[in-house]
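Below you'll find a set of structures to go through.
No value in this document is a laboratory result; all are computed from the given coordinates. The structure presented is a predicted model; accordingly, all values stated were derived computationally and were not measured. Cβ atoms are built from the backbone, for glycine too; each structure is taken alone.
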Structure 1
Amino acid sequence: MTGIKDMLLRSFLLLTVLGLLISPVYACVGKTLVIGSTGGLQQEVLANLLAQLITERTGTSVKLVAHKTSSSAHQALLKDELDIYVEYTGVGQLEILGAEPLNDSEQLYQAVKTRYNEELNLIWLKPLGFEAEFQGIDIPTQAAPVARKDTLKKFPALARLINKLAGKINGETIARLETEAAQRAVKEVARGFLKQNRLI
């Protein structure tokens, strides 16, 4: 009898552990996540990369919404009309926060990350791996996803999943993806990149 009890207990514990391991993958099911872009082919590619990654890995429905400017996307994020979009650290520092330019890439990232978190309840996830060039912003500007804090709290697996893109897209890669996206469907380009890098 004791042997049967032990076996049942071990089975229960195994199922519990498996449940804990599997459940975060499906943590986003049941809600449509809204991903924004701020104009241009690069932004369209990045938004599609996020959308494809989230949909393929979690089964979550994703809606893509285009905004004309970073300011517009930022306001949509604050109003809970967007969940995530890719922003640039230089834009966040100068245009959104109205702060002084910083010439050190990591220092700049940490500065916007801290203020967004403390003042806006927004989270900067890990940089994607390339620096963007902007007219009038002569500082090392990295691209990184920005998400609503409450979205990440509701779906604990989401930040870890999106951060799998961290450091995967260097300057040469984003240029290639943009070139490909100009010739065929952006969704296909994004999917191809994710498959090639074994992210989906």
Structure 2
Amino acid sequence: MKNFSYLLIVVILGVFSLSSCQGYNNMVEKQEAVTAQWGNVENAYQRRADLIPNLVATVKGYAEHEQETFRQVTEARAKATQITVNPEQLTEESLQQYQQAQDQLSQALGRLLLIQENYPELKANQNFLALQDELAGTENRISVERNKFNQVVQDYNAYIRKFPQVIYAGWFKFTPKGYFKSAPGAETAPKVEF
């Protein structure tokens, strides 16, 4: 009877150890998926940042009197590319700070693109049109990558909160990651007046 008790304890400990190892390995894989997807998000934003100097240069050739807009775009781009987020610390706060800088850049780009209304020659410039198309495609890529990021974060966050992973997730410092959220006011459609 004593041997049976020891055997039962050994079997239970063995099963728990195997479950813990597999759970730990799954958490590592899911955390790496979050990190990889974060890299994809940063890559999409970097693509946009790389397009901006060419867009500004093209517009400058036609709109010499728009120096303030050029300055705002350049400053917003510099700020957006300086803010980085460590994949180990993808908290709601760090993502919000990152997103605020990207939103400021988006607003500055919007003002830059509105300049075309005052310069008919710019509207017809093939380089400008090609860059504008590239920028639109890049904005779509950013949206797709952010959506995928939120999906892998949701998978990771849910996994580390489930039992029994929740027990050893804390031991090994697997912490929840933050999500991208829409900008305040995005839920309200803009008014269009003709």
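Given a computed value of 0.55 for FRET efficiency 1/(1 + (r/R0)^6) of positions 147 and 171 (r between Cβ atoms, R0 = 25 Å, to 0.05), which structure among 1, 2 does it belong to? Please list the in-between numbers first.
Numbers: 1: 0.55; 2: 0.20.
Answer for the origin of the read-out: 1.
Could you figure out which one of 1, 2 the value 34 for relative contact order in percent (Cα under 8 Å, 6 or more apart) was computed from?
Only structure 2 yields this read-out.
As an exercise: helix-only ellipticity at 222 nm (-39500 (n - 2.57) for each DSSP H run of 4 or more, over all residues; to 500), calculated from one structure in 1, 2, equals -14500. Which structure is it?
Matching structure: 1.
If Rg and Dmax of the Cα atoms in Å is computed to be 19.4, 77, which of 1, 2 is the source? Walk me through the intermediate numbers first.
Details: 1: 19.4, 77; 2: 24.5, 94.
Among 1, 2, the structure yielding 19.4, 77 for Rg and Dmax of the Cα atoms in Å is 1.
So mean count of other Cβ atoms within 10 Å over residues 43-50, computed for just one structure, reads 16.5; which one of 1, 2 is that?
2
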